[in-house]
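Quick heads-up: structures coming right below.
Each reported figure results from applying straightforward, stated rules to the coordinates on display, with no laboratory input. Computed from a predicted model, the values in this text were never measured in an experiment.
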Structure I
Amino acid sequence: MRILIADDGLTIRRLLETYLTHWGYDVVPVSDGNEAWEVLKNPDAPRLVILDWLMPGMDGVDVCRKVRQLKHGKLFYIIIFTSLEDKKDLVTALEAGADDFIIKNFDKDELKARIKVGERVARLKSELDSRVRELEESAAHVKQLQGILPICMHCHKIRDDQESWQRLDNYFAEHTDILLSHCLCPECYEKHYPEFFEPLPDKKNICSD
């Protein structure tokens with residue numbers, strides 16, 4: 001998983017980059033809030049984010065607020081990384097949309113554990129978003145079958161959105177996930193194959209699997 005680090009302190013940024021690279025992450029380092037925003041506003045931005053609170057340009061909390069307003073903003077797991085230790089600062093960061101808050105005087109093992117939590121949550125967010133989009137696409141396909149469909153009263157072909165006439169089974173194959181099997185109703189069986197016709201119990205169809 002890719003992870004973005006935004007910190008104007010070169011030493012701490014290099015230290016984080018060294019740890020994260022060693023733990024198997026693909027690190028995207030930037031040195032201030034404006035650079036972080038330029039990366040994060042793109043739909044393919046890293047989903048795991050560490051933002052220093054105090055940075056030139058936009059600070060980490062401001063970046064967090066702006067990111068959460070993006071269409072894809074809910075997909076990020078954002079950690080505010082700061083030397084501020086007051087409880088009210090924690091509340092401010094969480095209210096801005098941060099998922100976690102880490103003090104810069106951190107324990108390496110604790111940092112690794114928190115990053116792992118962030119990775120799991122970010123993956124779950126992405127998977128959930130994919131499922132939602134799949135459901136929306138399925139709903140869109142169903143919607144295409146709503147309303148009035150022109151159908152020929154003799155051959156029963158359907159006139160589609162491109163004003164072309166096509167067989168009913170072809171239309172369903174293009175617009176739904178329905179699988180059709182070919183059958184003969186009792187009336188057509190008697191009409192077209194009278195030499196083989198025998199009345200069937202309960203008017204069953206002659207169908208192929």
Structure II
Amino acid sequence: MITSIQGVLTSASPLHAIIELNGFGYEVNIPVTTAEKLPVTGATTKLHTHVVYREDAQTLYGFASPAERDFFRLMIEHVSGVGPKVALTIMSKLSLPALESAISAGDIATLSKCPGIGKKTAERLVVELKSKVGGSGLSVSNGSIASEGTALPGSNRHSDAVLALTALGYKTADADKAVRNAALALGAEASTEALIKKALN
């Protein structure tokens with residue numbers, strides 16, 4: 001099992017990255033939330049990976065942190081009707097803290113707004129994963145892949161900022177994206193208040 005890959009980022013798009021390692025170029029499928037954290041082309045980067053083996057293909061999926069990879073595995077292994085492509089779509093729409101928060105709260109409306117996810121699939125996500133998120137010890141911190149070891153704001157500050165924006169009328173997905181962008185701009189030490197202020201600008 002390939003659990004991570006580290007090499008030179010030779011190209012990137014919102015859903016794919018090519019990482020060159022020892023003369024080989026590895027195509028890695030990534031969610032938008034990971035693409036947002038990629039360094040510039042030509043820089044060294046590390047992705048935490050999961051490989052799906054099929055008779056006709058071997059597909060590599062990559063994530064910014066081990067927690068995001070583990071959540072991807074939870075979805076494809078425990079939720080009926082959610083395969084790798086659907087799981088990647090879900091993780092492209094919402095960050096891990098927002099996903100865990102929605103599942104813990106049973107927020108079917110937010111989950112069902114992810115492309116390709118209907119109400120029934122959203123309900124299955126809640127039923128199958130509610131007991132596995134939050135108190136399970138699954139970490140929800142967003143690791144930065146631009147410089148390994150640097151963490152972006154933790155789930156509490158992120159979640160609090162998203163909640164504040166939704167209280168102001170933002171849709172959960174829009175609030176989550178705004179807070180993610182604010183976190184990337186402000187860095188690891190940004191307070192909840194700073195994240196909210198940046199997200200509102």
Structure III
Amino acid sequence: MLEKRRNMMAHGKNETDHYFSAKPKSKPRFGLIQTYLRGRSFKFLTASGVFSKKRVDLGTKLLIEAMVLPETGLVLDMGCGYGAVGIAAATFNPKLHVIMVDVNERAVKLARRNVELNNVYNVEVKRGNLYEPVKGMLFHCILSNPPVSTGLSTVKAIITEAPKHMAEKATLQMVFKSKIGGKRLQQIFHETFGNCTILARESGYRVLMAEKG
């Protein structure tokens with residue numbers, strides 16, 4: 001299903017405008033989202049060419065509400081978009097150091113602006129594909145609302161390559177639509193980590209968590 005969706009998207013006329021494009025070509029149309037997450041007020045500058053530009057999507061909200069954060073250490077927001085997940089994590093626990101990564105140049109610029117807009121200081125934003133920008137680093141928690149439209153191979157890579165970038169007892173927490181590869185992704189979690197917990201399930205989404213032994 002995910003591979004089929006990727007092929008359909010890849011042959012569309014507006015491929016360069018997809019949120020997983022490295023350099024969106026469309027002229028940016030900016031917007032500002034004001035929302036409450038876990039009872040806290042946040043504001044996010046958004047633009048065309050990034051994921052969910054009109055609102056914080058339901059999957060991202062569910063991940064933020066359900067995520068289990070370590071007391072201290074490094075947290076990675078993989079595929080950060082304009083930064084909602086990573087900025088929320090940094091806000092809820094200022095003792096953490098959060099690194100946000102995205103391949104989309106426009107998303108990275110927005111994420112950096114949103115770090116400033118929300119007055120968080122324990123965050124840095126890096127641009128690059130998957131784990132390449134954080135090569136050699138070990139995280140205590142990896143959070144991701146993955147780019148499912150790129151296909152199963154990308155989502156699988158986020159899961160299977162995660163252990164190489166995780167400290168002992170670190171967790172990977174990921175949200176996705178239950179009807180899009182739900183059982184398959186749970187299987188990949190089990191195959192990779194030997195464990196998998198459903199942290200939350202709501203509005204057609206579920207949040208999975210696995211711990212590195």
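Computing relative contact order in percent (Cα under 8 Å, 6 or more apart) across structures I, II, III gives 16 for structure II. Source structure of the calculated read-out (Cα extents along the principal axes in Å, 50, 38, 28) within I, II, III: II.
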